[in-house]
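Listed after this line are the structures, all set down as structure tokens.
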Structure I
Amino acid sequence: MNKFEVWKQKIDPWASKVQNSTFVKTITAGLMVSMPAIMAGSFATILLSIQIGGFQDFLATIGIKAILDTIILVTINFFALYTVFGMAYHYAIQKKQSGAMAGLVAIASFLAITPFKTETNSYGMTSHFLPTNCLGAQGLFSAMIVGFVVGMAFVFIKERGWTIKLPDSVPPVISSSFASIIPGLIIVSGFAVLSYLFSLTPFGSFHQTIYSLLQLPLQSVGSNIWAILLMTFIAQILWVLGIHGPMVVIPLAAIAWRPADLANLTAFNEGVSQLPNITGLAFYTTYSFSGWGLGLAIAMLLAHSQRYKTLGKLAVVPSIFGITEPLIFGTPIIMNLKLLIPHVFAPIISLITAYFLTVIGVLPRLIGVGLPSGMPIAVQGFLQGGWRVALFQLVFAALSIAIYYPFLKSLDKDELKLEAAREAA
């Protein structure tokens, strides 16, 4: 057994433990719950970003712009509210408890710590308003904390039987609701007390405390270019070891990366000229996957062995859509030391180059829209930042051919010898 295989055996259990942990699964699934809403908001944002001729005036004239503004308001600006439900829901589901009830208690708890704004009119009538900044990007960390804590507390109370029990003849929907009354009362009351205590602090609220002391510092550290490069390096190394690197890295990194995207998307919808963040989840997905697979597939078309030529033909079209599994498993890249260097460093070179070009103003900052997986390169870049980002992806795909070809050439020679030996036999 060589050293490489020894490392793999040591890392495999750790990676599997992280990927399959309740915490990581809850974060991943909790954030995914909001994807339909985010996709709707992103689509509306894309339409409002098109500046061709009088397209925006046309949308405003026929009333479409007002509709799109409403979609953005109730999706992107309420992202934290959907996340808090998703986190509690999926934690409870993993523990075989009612996810829907846990999610509803989490929403109520989240609203309990949200500082309402109060106005009194001339007739003495009081109205309460929810600040949308706490329900969007700024409230995301609070939502993740509340969702996870509520999920844990809900399961803890239910497992100890502190519930109202009804006869078996009562329909399950009704008995489930009654069984959640005591857990809901305890948890929501606890967060209401917590809200009052935080209102006495200089920060004024739980949201502002978390945002100032946790979200901003973690986002600053976790979403800077060095952190993204480190996460990319780890993800690519794990791929070589046979572990789905992005599946391990992204759920953890998204804690810092997702708020950066949402802040950019919110700023873009508000018409801010300079978006606040260069890096984020959109930066990672746009530039780390920006064509290395397509470059490798095209390089294979230049190979002389039948094996790699055939694989290149099969992998070109999927690679255009960012689907690199045919290359990962067909080449294979897994446990392949000859492709270790280009596989690890091609996306890192792309990220460093893109960051530098963004800093000096050649590339725009990405708006952070949520795009489905399988979005073609260039199209993905265009939707995130316009034609310059799309062009960068195409240029880097061409550059990836040159990065991979010298290493692939060695594999191709080995395969040619094997093919010749098979023919001679």
Structure II
Amino acid sequence: MFNTTSLSAQQSKISVASFNRMETDITARVTAPKKDQNGEICALIRIVTNVKDLMFEPDALGITARENKTGEIWIYVPRGARRISILHDELGILRNYFYPDIIEKGNVYEMTLNTGDKEDKPVIENNMQFFILRPEPANANVYVDDEQVPIENGLFSATMPKGEHSYRVEAPMYQPDAGIVTLGDNQVVKSVTLKPKFGYIEIFSLPEQDADVFIDSVPVGKTPYRSDRISTKEYRVHISKEKYFPIDTVLNVVPGETVRPTFHMISTLKPRVPMNTLIMAQVGYNPNQTTAGAMIGFGKKKNGFYIGFRSDFGSAKGDLVCDENGIIEGETEAPFYKPGVKKQSRMSVTGGYFRQLSKLFYLYAGAGYGTRTLCYETEEGESVKDKDKSPSGVAAEAGVFLRFNKFLISAGYHTVNGKHHEATAGIGLFF
């Protein structure tokens, strides 16, 4: 865009050699006055040139009248006119020439053109220069020497007197920029990029979309939501959706940035927690006896319950009862027993509670009913039950589970009435 405009300016053969106020010329006031549409006397600009087919594009005030004279073109303009463009099919365009003097009513001004023609030579050295300003954004308002100037195709371009000129660029929701440009022997091309005073907000919600979004209590849409340009400041944001807890937060919008929060919404409905199942095979060890058993349990989250069974699957029943010394009840001396011949049985049924303490570690404890029977055989073939070593009643146990994904191992302790003791171990699944 710059290159095209600069090339156009360089190829144009039209330039202003001089522009002067004719203090003693009374043509506009007395000799040949004309009035504008408001009834005021116009100013007269006498354009000195031999090219008669020039075209003119004025500013918003327009041209009241045009007359072709010998060696001149007269144009009448209202007071306050600021600029004019001069066009020719062969000579090119002098775009947005700003009058270097204030155009006052009833005054006469002389503009001497240089068109490259032998008969149109400048009478004095050209004191004008071409100036291009490119604002960003392209629709910004541009002010040169404190007066707003037109923007065409995203550019301001004009031929202006050499020297210093002030400029100011403004646009809504941007920080204004201003400065001084000096026009000398070379044309000036200047870009002015305004810094934004706005940003954007993008809001996402998980696991559900279509949540209502409120910014500063105003409903603005549903998630996923993206705002238009929004001023830089803090905003109160409210996210709500039926059957989910609402979310309130504050978002800070900074210049030129997009705030992109993702909100994880929590359902007001309690999620259905699946029931986990525990299955474990166990063994119990006592120096005099070994048992086998199983445990099955059910749990949710960190808590659960179980039932267990263990036995040696033996059978023992005594016809008579003796103490730990082998003396049968009602007798004073122990009978003779067959050496090494004894029968025993063992059984427990328990139920209890387990609790997860960490990702790998669980504790369990339970109670129930258990028996242990130990019988001897006399030489006469009678079966005698050792009552001191055959407890029955309350069975209790406690231990730990170690969980590795779906696999469990256990270690614990089991007792019947505090008289029979076993160390236990197991392996199983938790799914």
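For structures I, II, which has the highest computed value of distance in nm of label points 7 Å out along Cα→Cβ at positions 161 and 313?
For this comparison of distance in nm of label points 7 Å out along Cα→Cβ at positions 161 and 313, the top structure is II.
Once Rg/Rh (Cα atoms, Kirkwood Rh) is calculated for all of I, II, which comes out largest?
Across I, II, Rg/Rh (Cα atoms, Kirkwood Rh) peaks for II.
For relative contact order in percent (Cα under 8 Å, 6 or more apart), find whichever of I, II sits highest and give me its label.
I
From I, II, which structure was P(r) over Cα pairs in 5 Å bins from 0, in percent, for residues 89-280 alone = 1, 7, 12, 13, 14, 14, 13, 11, 7, 5, 2, 1, 0, 0 calculated on?
I
The value 2.5 for distance in nm of label points 7 Å out along Cα→Cβ at positions 345 and 417 was derived from one model only; which of I, II is it?
Corresponding structure: I.
Comparing mean count of other Cβ atoms within 10 Å over residues 33-40 across structures I, II, which is largest?
Going through I, II one by one, mean count of other Cβ atoms within 10 Å over residues 33-40 is largest in I.
If helix-only ellipticity at 222 nm (-39500 (n - 2.57) for each DSSP H run of 4 or more, over all residues; to 500) comes out at -22500 when worked out from the coordinates, which of I, II was used?
I
Out of I, II, which one gives 0.70 for FRET efficiency 1/(1 + (r/R0)^6) of positions 57 and 289 (r between Cβ atoms, R0 = 41 Å, to 0.05) as computed from the coordinates?
Attributed to the structure labelled I.
Any read-out appearing in this document is the output of simple, stated calculations on the displayed coordinates, not a laboratory observation. Because the structure is predicted, anything quoted here is derived from the model rather than measured. Cβ atoms are built from the backbone, for glycine too; each structure is taken alone.
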